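Multiple structures are listed underneath, in structure tokens.
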Structure 1
Amino acid sequence: MRQNISSNTIWEEQIGYSRAVRVGNIIEVAGTTAVDGNNVIGKNNIYEQTKFIFSKIEKALIEAGACMKDVVRTRMYVTDMQQWEAVGKAHAEYFKEVKPAATMLEVSGFINSELLIEIEVTAIISENKNGN
């Protein structure tokens, strides 16, 4: 069974993607940025952008029947690796106990120059959680 989770942005239809996709007990969350409607949240503040992104990801996971504790991998793409500590601080606020596998890479930029970070996650819902 496949479940597509939408955030109802214009880009999903234009580009042909979903915010998240659940197949079985695996959920993949697409690259997520600090955009709310047409507004960039946390301009010039990678820590605030990171926190906002994780809150968006959490909403998608909940809609897919999961939670942040189910995250097994995070992938963080940043425009300035020198800000890794601020990103790491926000990451730890969500995952200090979970400790998913994590990757952080520096990229040259995003579709909007005000975006400082984009994050993807993979979650696996425990079989015990579903009673399987």
Structure 2
Amino acid sequence: MALQYAQPHHGSVSEYQSSGVPYVSSSHILSDTSVVIFEFPYVTRHFTIFNSGSNAIRVGFTQNGVSAAETANYFILQGEMVSPRMEIKCDKLVIAKDEGTQPNKVSVVAGLTNVALNKFFYVTGSNSVAGVG
């Protein structure tokens, strides 16, 4: 008889109590109208964003959240700033320029869980997740 162990999912408390697997990406440049989507290979335990440019950026969890005129489901990270460590579980971050004409380099450091993306729910406003767009 085979044993069937439970797979980690977004409600698995132990995945958020232990240290995360490191994830770093520094290869994204924002121009005037570009939107950068950081898609993580696993669900995050936490993340930190580095804005190396002089212009402010918008950070959200859906493209509609950072781009739509009728909603403002994002936070602004000023130029040459680092966000606090955000203890948020998500599968992606969406970043867009808020102002300025100079390109911005954006870096993300995250701690990942062992939760596979197919074990995480779809984060969107149309899926009854309020405040994401």
Structure 3
Amino acid sequence: MAIQLSVAVRNARLNAIETTIDISAVLKLFTEAQPANCAAANSGTELASMSLPSDWMAAADAGEKVLSGTWQDTSANNAGTAAHFRLYASDGTTCHMQGSVSATGGGGDLTLDNAVIASGQQITITGFTLTEGYS
């Protein structure tokens, strides 16, 4: 039999993620495959870096936590195809989370309006959801 958690425990675990990372998180988009883990050095070209809103995730509900506010970079740093993201504390160097990137509807852990980025282009994140299992 599998371990099961109440919705309250699942929500608390999800809400702890935002608290731990920081209310002033920094999101960076990169080309190429993501590193082996968050402790590994960055890989690929950094396409964009954006400071997220001070409450960047909505409160967890029913075991899910979704992005809150506008996640946007008004001018991409470099050109390339976004392949992965890294989420950092406010210092922009302490990586706490990473995952895949795709255009909206493409199945990435994080989705954006256009994964093929031109230098100077505006980038808008369209989807990001964390789900806590063991229901």
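Bear in mind these aren't lab numbers, they're just calculated from the coordinates by the rules spelled out. Bear in mind that the values here come from a model prediction, so they are computed numbers and not experimental data.
The value -1500 for helix-only ellipticity at 222 nm (-39500 (n - 2.57) for each DSSP H run of 4 or more, over all residues; to 500) was derived from one model only; which of 1, 2, 3 is it? Corresponding structure: 2. Comparing relative contact order in percent (Cα under 8 Å, 6 or more apart) across structures 1, 2, 3, the highest figure is found for 2.
When Cα extents along the principal axes in Å, for residues 29-76 alone is computed for each of 1, 2, 3, which one produces 34, 28, 15? That value comes from structure 3.
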